[in-house]
Structure P
Amino acid sequence: MSGLGWKSALVAIVSFAYLAHGVERTGIASALANAVDGIHAQDESIYANAALRTAAQGNWLTPIVMGRFYFHKPPLLYVFTGFSLKALGPSLFALRLPSLLAGSLTAALLFFWCAGARGLWAGLTAVLLLLSNSVWVTFARLCYTDTLLAFFTVAAMFAVARDPRLDTTAARWCFIAFDAAAILTKSVAGVLPFLALAVFAALAPRDQRPTIARILRVIAWIALLIAPWHLYQLLVHRQWFYTEYIKMELLQWAFHPPVPRSDEITVWFYLKRLFLTDPFLCAGALLTLPLLVREFKKRKTDARWLACWLAVIALAVFSYQWRNFPYVLMLLAPLCLMVAYYIPAKYQGGALLLAALVLGLKLLPGNRVWSLNYSTSQPLPAAPVLRSYADRGRSNELILVDTDDEFSSSTMPLPKVRYCFRDPGNVTLRYAPYFVDLGITVNSDVFSDLDRWEPIFGDHLRAWALDSAEPIATTILARTDADIVHIIQSHPDADFYLPMSLQPAVGAVQSTHTIVPVSTGRFFLLANRSTSRVSPQSSMLQ
């Protein structure tokens, strides 16, 4: 291995140790996925639920969440995480290991890329910029698709940067494999490396770009690699796969989100939060952007490739109507690369020192959104309460009303979890309207008479190739407090986790339940009839 190779391996090891330090102190979904708006990482609960089931049940090709098929994302994250959980046992470290590896390998790849082209100081500057970014550090420590996607994208881009014409077999196959992996991680977002390649081929000089025939062969090989999983799902779970993966995820949510997530213009939504979470990186990008433009005008291959990459990612993120701040993760690596790559040689030493000082500043405790501690310093108040409940080992199903746990209870060792929302406007239905016919989402009247409805919903689920009653009524919609009381009365053997505002309304059910206050804002309503059970070891995840 060359000297640069050993240094890159050392960067990967140090980056992994840095990212993994204290990773088990942050509970599932407790970190802030959007520190500016105070939004917790709710999706980690969903991904963790799917990964735990994959490890336990072996459904490697078909993700399952709360008993139902989950086709919003392809299976690569769940496969990697499932293997990690099976190999290392259930723990938060094992759950987040794929993201930790992706985060540290991306840092090493940026170092190799920059150090090889611009020198050691530039390589170290790129690493420090990335590892001091609070968004990158947050998601590299969570079970999320975004860090894996970012790593596969950077790896595919690096393959082209090393050989823009894709003349060598190694460059071609690295690009094909990493782009296919990106697609199998996050669907259409994984196509962005290829789109960047296509734009580059259109703009680069003839002697510096891949031929059309070569690009077509690359398309064919990528399609061949991703086809088996997609064809399998279309054949075996056609209706569910088409409805969720294509109709809802790719078409409905991309162009007409179920609810507006912000009144801001999409571009401003991302730029504002990108600046607030890392004003230092943004300042560096503004300073080096003119240098990138100058090199682009000089027809420099590396400048054109980086510009195409940034333009394609930015256009995709800013045009997607489902505004979700984690998407900005795709921009971080190319921005760090641009800043480190185009700092003039005489300023590289000073830039490295400044990047080190910024990292030290961000590591200091504080309430600034760009602090590296901020996103993990606001844990979910519900998490310890629900862990304590799980440790009781009760046999009753638990119904969480207007939950404040970001669905993390779905990863706990509980017999059955349902979620009930007071939703007079039926906003919840807009996210998955097909759940009503399948009985996954029901109203309070149907749930109160569930014994009659369950066989009907079972038939509907079997028609969609799911022979299981587990997902039935996992979501319950109520219009009024009276509906909640009716649900409690019709299910005397269920436990409830309720907001304190409902305590006056539930006095009439104290003959079947006992009120147990757990905080100023929440209380349990525990059924008087219950038996004990043995809690499985999966509670270690919490």
Structure Q
Amino acid sequence: MTSRSKLLLAGIIAAGVVAILIYRGFFVSKNPQYEFIEIKRGTVIEEVSETGKVVSPEEIDLYFKNPGQVAEVKVKEGDTALVGQALMRLDTKELFIKEREAGAALASTQAKYSQALAGATNEDIKVYETALANAQKNLIEAKNSAAEQVVASQKEVQAVKTTHDNLYETLKNTLRSNIVTMSTALTDIDNIFGIDNTTSNDAFENNLGAINFQTKIVAETSYKDAKFLKQEAVVVVDGLTNTPSSNIVELAAVKVKSALNKVISALEKTKAVLDYTTTSPTFTVADLNAKKSTIDTDRTLNTTSLSNLETGEQNISSAKNTLEVSQAKLASVKAITLASVVTAEGAVNTTQDQLAAKKAPLREVDKEVYLAAIASSQASLDLIRQQINEATLYAPMTGVIADADLKIGELATSLVRALSMISTNLEIEADVSELDIRKIIVGGYLTATFDALGQEQYQGKVIKIAPREKLKDEDIFYKVAMVLEQPAPLRSGMTADVSIKVGERNNVLTIPGNLLIKRGGRYFAQVLVDGALKEREIKIGLQGEDLMEVIDGLSEGEKIVAKIK
């Protein structure tokens, strides 16, 4: 190896040494220093802290039950009133006048009862005997008049019914006549077309509707329809007995009317066929005119039959209305006369009872009526006296006058508040989150401070937990009521900071809460294992303000890392 090579190798070795020294000086850290704290036993107290306010547990608004003008106000706002103390009074002058009137009415009712107990005089009995005789006379006259009016009305109904029945008999005869008229017309039409009548006249039939053959087809169809409806009508009319019901006769009239209209239509269509028919040497103009004359005659007869039928229907409709009116009149006469007789009989019975009552001693039931009237008068008097008593407002509890709304001379009603009172026993109310409410129990102890009273602490306890939740900013809270167990100069509305004791455990493993690492609802503490820093999961029990209870994960005397230097 040359000397130049040796120098180069020495330089490389020196550079490597320098690099190692630099690396160790800058990149290799020194051993860390730790401070530890030993896990010891102690006492853990868990509290729920909330801000609340002082309230009155009982606030009462006082109203007058009856309207009136305020005559006297005996208290002012801020006064302390004892239970039963008079607070405000209305003007009662008119009520005292009504009291005297009610007292007089009661005395009059009692006097009438005494008079009834004494019985009726001979003059009174004579008056009722005369009244009974007059009532009996009126009853006889009412019965006679009722009988006369009913008989006259019945005769009127019978006369109308006879006319009504005769019109139905006439209608039946008209229907039978209509059947004959339609049959004749249909036979005449058939003699022209030769549909059912096999006797034929080829020369005549060949010329029918020759100018407009379609009229023949329409007319023959109309003839068949008319014949069918006529046959239906014949069945209904033949079914009419000597005394058919009015409904059956009217149904037959409807059938016959429908058939008549169809026959008339068939005659008109047949006439149209004849108008489009040509003559021939074997079927002369005279023959054609004779056929037309027959059809015209049939149409006139059937049209007249239809008119007579409609007239008969109208007459029956009018007769039915007249009969209904007369029957309704008879019913009304019977009702009116019966009512007059009943009224007259009632008058006789009433006067008989009155006469008997006058002659008889006062019955127990009558005594009860008088006594009931006396009780009613007494109740009216008591009601007025009650209103007099209610014209004064009395304190329903011992408390402080919060508001005096009405003044002397103002009008009081049941809708206008007169006074309001608050209880002298104040409470503290606070809203507790649903996350903490399960920890609080009625009777739990607490410590309270008040902004208005400085830093002095007052002891108290929980007296009530609301069963229903309340919503604040989308979060659920429950109202908790508390009272102090020592006197304090509280006023409604004061702000209170309360710490409610929810748990205490003695002689348990404890750990300062600030040394715990909370991650995802789990708790960890740092311990040193073989010189390396590691996290160990522990289970926490009660959680105090400074200390927390260790249930699992650490042992007494074990040390955890409190600080790293």
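Values quoted throughout were computed directly from the atomic coordinates according to the rules given, and no laboratory measurement underlies them. Predicted, not measured: the structure shown is a model, and the values here were computed from it. Cβ atoms are built from the backbone, for glycine too; each structure is taken alone.
On FRET efficiency 1/(1 + (r/R0)^6) of positions 57 and 273 (r between Cβ atoms, R0 = 35 Å, to 0.05), which of the structures labelled P, Q is highest? Can you show the working numbers first?
Numbers: P: 0.40; Q: 0.00.
If we compare FRET efficiency 1/(1 + (r/R0)^6) of positions 57 and 273 (r between Cβ atoms, R0 = 35 Å, to 0.05) over P, Q, the biggest value is for P.
Among P, Q, considering only distance in nm of label points 7 Å out along Cα→Cβ at positions 305 and 409, which has the greatest calculated value?
Working: P: 5.1; Q: 10.3.
By distance in nm of label points 7 Å out along Cα→Cβ at positions 305 and 409, the leading structure of P, Q is Q.
Identify the structure, out of P, Q, from whose coordinates mean count of other Cβ atoms within 10 Å over residues 33-40 was calculated to give 18.1.
On the way: P: 18.1; Q: 12.4.
The read-out comes from structure P.
Can you spot which of P, Q the value 14.2 was calculated from, given it is mean count of other Cβ atoms within 10 Å over residues 225-232? Mind dumping the intermediate values first?
Details: P: 14.2; Q: 17.8.
Considering all the candidates, the number was obtained from P.
To which of P, Q does the computed value 7.2 (distance in nm of label points 7 Å out along Cα→Cβ at positions 113 and 473) belong? Mind dumping the intermediate values first?
Working: P: 5.2; Q: 7.2.
Label of the originating structure: Q.
Comparing P, Q, where is distance in nm of label points 7 Å out along Cα→Cβ at positions 217 and 513 highest? Let's see the in-between values first.
Details: P: 6.7; Q: 10.9.
Sorting by distance in nm of label points 7 Å out along Cα→Cβ at positions 217 and 513 in descending order puts Q first.
One of P, Q was used to compute relative contact order in percent (Cα under 8 Å, 6 or more apart), and the result was 33. Which label is that?
Working: P: 17; Q: 33.
Value 33 for relative contact order in percent (Cα under 8 Å, 6 or more apart) corresponds to Q out of P, Q.
Suppose FRET efficiency 1/(1 + (r/R0)^6) of positions 41 and 137 (r between Cβ atoms, R0 = 25 Å, to 0.05) works out to 1.00; of P, Q, which structure was it derived from?
Details: P: 1.00; Q: 0.00.
Of the structures listed, the value fits P.
Suppose semi-axes √(5λ) of the Cα gyration tensor in Å, for residues 105-416 alone works out to 36, 28, 17; of P, Q, which structure was it derived from? Provide the component values of the computation, followed by the final result.
Numbers: P: 36, 28, 17; Q: 91, 36, 13.
Considering all the candidates, the number was obtained from P.
Starting from the value 4, 17, 27, 25, 15, 8, 3, 1, 0: which structure in P, Q was P(r) over Cα pairs in 10 Å bins from 0, in percent calculated from?
Values: P: 4, 17, 27, 25, 15, 8, 3, 1, 0; Q: 3, 9, 8, 7, 6, 6, 6, 7, 8, 9, 9, 8, 6, 3, 2, 1, 1, 0.
Value 4, 17, 27, 25, 15, 8, 3, 1, 0 for P(r) over Cα pairs in 10 Å bins from 0, in percent corresponds to P out of P, Q.
Thinking of P, Q, which structure, once distance in nm of label points 7 Å out along Cα→Cβ at positions 313 and 505 is computed, gives back 10.4? Walk me through the intermediate numbers first.
Numbers: P: 4.7; Q: 10.4.
Computing distance in nm of label points 7 Å out along Cα→Cβ at positions 313 and 505 on every structure in P, Q gives 10.4 only for Q.
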